[in-house]
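J.: Next come the structures, one after another.
No value in this document is a laboratory result; all are computed from the given coordinates. Only a predicted model underlies this, so the values are computations on that prediction, with no experimental measurement involved. Cβ atoms are built from the backbone, for glycine too; each structure is taken alone.
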Structure 1
């Protein structure tokens, strides 16, 4: 069984010449290809594989991270038209009232508008030794963004923000960058789905899953902070949809080094049945039996028609 993950799926965006996204037309063609070559796993068969054991269904399962408007405006209608279901992993901190993008999405927007060279230069002017976190630096440099075809400045900007700046300092630095380079309030409502739209996903047969409160690197957090990120997000989503169909979790950033054994222990405490990482390999029966909280997912760009476009539309190639 192949599980694929997606982020931005949309027509060509205006005013974002460097923005990475999967064009809606490529998404449709990729779904045609996946259906022809593998077929799609039915939701009932997928859930029964966890509940009752037995044979693992063959085919593809789709997952969509971060709760973007893209997913209700473009993805959901296409899935409904084809009779396909999917997981939608939502980060819930953005519903707290203040209209700020989550830090990870501020990074995407800044890079999309201005490019890596401009933003890396601006970021370096903000850096001092006391704002940096030094744990895992070598590991993060080796393993992050290895499957993206970013330029070096873009990779460096993302690594510094997401991994090398101490979590408590990320927001302050991005506040300053957004004031200089972005219009955050105007962006917010067009960027994320509403609470009503989250409810609509489950009503339409999709599975709504937890993607934390603030989309942090969990391995940078204390156990208590990890617990808050997991429990508060499950509580919000359960209320938003009137009862979650199943407790599922998508790790922010998704790599093995971005969460810990404590993260998985906390997920078990909440009754989480399944959690999804990256890994770029098929799910096998042993994963479900022995490691249901580390189910591997493929990046969609590893399959034909899944490669990201930048700014104006260029049809994706393998």
Structure 2
């Protein structure tokens, strides 16, 4: 068994796990090292912080490492090169795999083939079937990330602003948004949103949408389910439309039972030949499993 390092970098947090002979000997979490939102320098600083907290010196040279990061776009990106150069010396020539974070979901679920959906601060999809792999979504909060925490809040804010335009009373969802943000009007909340559009701050307010009994909140969640099914369809099309591939949801929003029930129920109804489930292990487990495979010379191809 190998001495391997796995790192998972999401939109709002990062987790690293050190495994020796299949046993976790160190694990730590910290803030996000997503290079697309915090920048390369801060991403590297956060990774260094993770490494400093692990007992790396107690267990010798690593056989392989794997890092899955939100914001990774292909093998030639600056972020990929930066992470590879940072982790490479720890392995003394062993392999370092740098992948988008969504590629960790299937191995974390113990699957070789299937479709993975991440729904957290952002959203993305990844599918694998044999030697084929396909990515979809993951465009970032400005142009995409449908069904993410950020997207849920933004859709709720749009609902509130539409009511305000029509001079209609606030819905229950709208009143909850104002109370949660300490604002008193739709215009004030909109201005606050533009002044500080940091995704993590607003994604955290997805809980307001998830907890609201307002029909407008349910409409937003139904729309999110449809958007996720679009991502699944794009991935399956890229894989040649195989039948029966399992679908696995992961990410921060899946800690909410209502979100999971609506998303899995809708996806299962659209894909009757597929099992739809929620990831029970943290995605970093997938990074460890892929690192162990890399140590054995087994690659995990990911479309760029």
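J.: When distance in nm of label points 7 Å out along Cα→Cβ at positions 97 and 121 is computed for each of 1, 2, which one produces 4.0? Write out the running numbers ahead of the final one.
T.: On the way: 1: 4.0; 2: 2.4.
The structure behind it is 1.
J.: Identify the structure, out of 1, 2, from whose coordinates P(r) over Cα pairs in 20 Å bins from 0, in percent was calculated to give 34, 53, 12, 0.
T.: Working: 1: 32, 62, 6; 2: 34, 53, 12, 0.
Derived from the structure labelled 2.
J.: Given structures 1, 2, which gives the highest value for mean count of other Cβ atoms within 10 Å over residues 49-56? Show your work: numbers first, answer last.
T.: On the way: 1: 12.5; 2: 15.6.
Biggest value here belongs to 2.
J.: From which structure (1, 2) was distance in nm of label points 7 Å out along Cα→Cβ at positions 65 and 289 calculated, if the value obtained is 2.9?
T.: Values: 1: 2.9; 2: 2.3.
Derived from the structure labelled 1.
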